[in-house]
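Chemist: Structures incoming, each one as structure tokens.
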Structure I
């Protein structure tokens, strides 16, 4: 498997994880004020997931244009 193919597979997994974190954050917002203490944790996890996804997409684009 090439680097591009393995990166595409990783991006698929990261995209699924980021989508799940987005839904977790959405669900939390609908339940407020219950569980308000977990806002920062869930938000940070969502941020981290999307940051990693964005970085991997940029790496894929760089590989594809090289």
Structure II
């Protein structure tokens, strides 16, 4: 599977916000729509800091 977990980083602390993310769509103004494998969605604000596809991990720094 190619899904990744998305973490929100604030004050150098990473917090898991969504598992099994299949797609990320930019919404503009530093906002993204996370789309899960099972159809769930989550809107998140921040800037993409790191994408590690081998570790299935995406880090977004809070805005």
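Chemist: To which of I, II does the computed value 49 (relative contact order in percent (Cα under 8 Å, 6 or more apart)) belong?
Modeler: That value comes from structure I.
Chemist: Additional query: To which of I, II does the computed value -30500 (helix-only ellipticity at 222 nm (-39500 (n - 2.57) for each DSSP H run of 4 or more, over all residues; to 500)) belong?
Modeler: The read-out comes from structure I.
Chemist: Say we calculate distance in nm of label points 7 Å out along Cα→Cβ at positions 5 and 45 for every structure; which of I, II gives the highest result?
Modeler: For this comparison of distance in nm of label points 7 Å out along Cα→Cβ at positions 5 and 45, the top structure is I.
Chemist: For which of I, II does P(r) over Cα pairs in 5 Å bins from 0, in percent, calculated from the coordinates, equal 3, 18, 22, 17, 13, 10, 8, 5, 3, 1?
Modeler: Source structure: I.
Just so you know, all these numbers are worked out from the coordinates, no wet-lab data involved. Everything numeric here is computed off the predicted structure, so don't read it as measured data. Cβ atoms are built from the backbone, for glycine too; each structure is taken alone.
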